[in-house]
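Chemist: Presented below are the structures under discussion, each in the form of structure tokens.
Each value in this text was obtained by applying a stated rule to the coordinates, not by laboratory testing. If you're wondering where the values come from, they're calculated on a predicted model, not measured in any experiment.
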Structure 1
Amino acid sequence: MTTEKLAVSIPAEILARARRSAKREHATSLSAYITAALEQKSTMDDLARLLTEMLEESGGPLTAKERKAADKVLLRPASRRRRA
């Protein structure tokens with residue numbers, strides 16, 4: 001993977017937290033720590049976009065009534081669920 005240098009402005013308190021976390025997590029460098037964080041964020045953004053597309057194709061998110069019915073079935077103890 002090729003790399004590029006980038007100059008960014010980060011609030012001092014966030015940068016300090018990132019440095020502490022990178023050190024605690026034994027990251028090879030602050031750059032490696034930030035790269036991993038950006039990778040995770042972009043993955044989550046991709047998943048959110050996919051979920052939005054899926055909801056649009058399926059008619060939208062569950063209604064409160066549908067969610068309640070699903071919770072009733074899914075949160076029931078396994079011994080009381082129907083076997084398929």
Structure 2
Amino acid sequence: MRVNDEPKSGVLTDTTPEIEELQNRLWMAKSPQERNLFAARMNAAARRVVVASLPSGLSEREFKEALYRRLYGEDIPADFFEPRKGSS
């Protein structure tokens with residue numbers, strides 16, 4: 001593995017610079033719509049993985065609390081479920 005050559009990245013990678021350049025060229029050859037669709041599908045897949053990792057049978061509120069905890073690594077803010085001032 002090598003450290004990415006980008007300044008301040010410090011990210012380990014096992015991808016050679018040549019392959020990284022090829023990947024970048026292929027990615028940039030796609031239209032913005034194709035890149036956006038790919039990103040949306042990756043986001044949906046990641047969400048399915050996270051949701052599948054949560055315990056089954058949770059109430060809606062318990063599900064939201066568990067999902068928040070899994071995504072952000074902390075408990076949901078105490079006032080999260082309280083109505084906002086000025087909204088009806």
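Chemist: Identify which of structures 1, 2 gives the largest calculated value of volume of the Cα convex hull per residue in Å³.
Modeler: On the way: 1: 256; 2: 214.
Top value of volume of the Cα convex hull per residue in Å³ goes to structure 1.
Chemist: Out of 1, 2, choose the structure whose coordinates give helix-only ellipticity at 222 nm (-39500 (n - 2.57) for each DSSP H run of 4 or more, over all residues; to 500) equal to -21500 when calculated. Don't jump to the answer; show the numbers that get you there.
Modeler: On the way: 1: -21500; 2: -18000.
Source structure: 1.
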